[in-house]
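Next come the structures, one after another.
A short reminder: the numbers here are calculations on the coordinates, not readings from a lab. None of these values were measured; they are calculated from a predicted model. Cβ atoms are built from the backbone, for glycine too; each structure is taken alone.
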Structure I
Amino acid sequence: MIPYVDIHTHIVQKTNDIFIYNCSDFHEIKSILSNCSIGIHPWNIQSKEQIDDWCELFEQTIFHKSILCIGECGLDKTKPQTFELQLYACMKQFKLAQKYHMPVIVHCVRAYYDIISLYKNVKCTFPLVFHKFSGNQHVVQALLAYPMYMSFGCEICFRPFPEFYKDIPVQRVFAETDNNTQIPIAEVYSCLSRALNIDVEILKNQIFKNYKVFIQPCNS
């Protein structure tokens, strides 16, 4: 039976489905048995020294069997006071992802083109997924030129979805629960299937295939 894939969650789940748990710090990794990601969230950035120290600690921890992705990292323009530091932190984490052949989970608010520019400037080749995607059709077209995915969360069950969602290739789609404890991933799939105008079982099969492609860098 094909499992559901929850590409980004802050909640450890007792399930047979696949999920990537977002660790809050390096100490937590020691007790995590499931696949996990770890990164510097743009909201938590304080200084270059903090970023450099984090990157050094990451390189000491990178080979822990649970770490599957870097993230969530990224850019958030609702925090303009730290945007230059965010760029520095994102660049450093992209370089680590490229060095260690790891996929990346991205937090992005009003900065899709900045992420694309940084990805190109660092000469990245790893896949990345924009968690809780909220871009328009022009952003979608820009992302499709690179190995970039769009993940949709519980919000898709409550908000009207744009008509252009039906044009998004299902080969570039993921689903997530993020920090929501009320809506199971199966319900997110159901809502997303309606938004994309695709049968939910076809969506489930394709997202599982997407997941296997997404994590390939870790196995190379």
Structure II
Amino acid sequence: EAHLVIARAQEEGVTIAGVLTTHHHYDHAGGNQEMASRVPGIRAYGGRLDRVASCTDPLDHGAEIALGSVRVAALHTPGHTRGSVSYYAMDGGQPDQPGVVFTGDTLFVGGCGRVFECTPDVLYNSLVNLLGRLPEATLVYVGHEYTVKNLEFAVGVETGNESLRQMLEWSRQQAVRRKFTVPSTMQNEWLINPFMRSGSEEMRSICS
């Protein structure tokens, strides 16, 4: 639906300089070709190890993109796909503001993406040792709104997690209001996400 993105950019009076693609699946990269045909000179960024449609700028882990005062770092976060990339952005002009991370289908609110091209331990490493090392205040923008289903699963696993129960109730209220649960924060994910909490004492005791 590239036309909707272009129309919104025109409404806001901004120029689209590039597309940040987290991975090659059609629901994330399917509009790249149309964007390229309708926006002359646009750059399409994606992971070097991925197969992103119409990619002009393949990125290695740690590569940075400058957008004015904003710097965007590519984080290779394999698991859902072999070449999945998350994008961590910070505004150098507002150093007191939290950064944001776009995780595609690697990390969801209260969950994670399916493992298609890797193994579970690879995805775990991406969640805990890569994304999990971002500052706790980092705002997390995920690829799909699966929060209620994710948390219903999670609360069935970690029944004594009060933070999780509160988040599930709030998420259900958001769904009734037709509101999003995004963004989350990294701090919140450490409290409620069973796939990030699997190494915690609480989860180890449940699984032992």
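Can you rank I, II by mean count of other Cβ atoms within 10 Å over residues 69-76 and just name the one with the largest value?
I
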Legend entry - For relative contact order in percent (Cα under 8 Å, 6 or more apart) computed as 20, the structure of I, II it came from: I
Legend entry - Per distance in nm of label points 7 Å out along Cα→Cβ at positions 93 and 117, the highest-valued of structures I, II: II
Legend entry - Comparison of I, II - label where distance in nm of label points 7 Å out along Cα→Cβ at positions 13 and 101 is highest: II
Inset, instruction - Could you tell me which structure in I, II was used to calculate helix-only ellipticity at 222 nm (-39500 (n - 2.57) for each DSSP H run of 4 or more, over all residues; to 500) as -11500? - result: I
Inset, instruction - Given a value of 23, 20, 11 for semi-axes √(5λ) of the Cα gyration tensor in Å, for residues 77-172 alone, point me to the structure among I, II it was derived from. - result: II
Legend entry - mean count of other Cβ atoms within 10 Å over residues 37-44 - highest-scoring structure of I, II: I
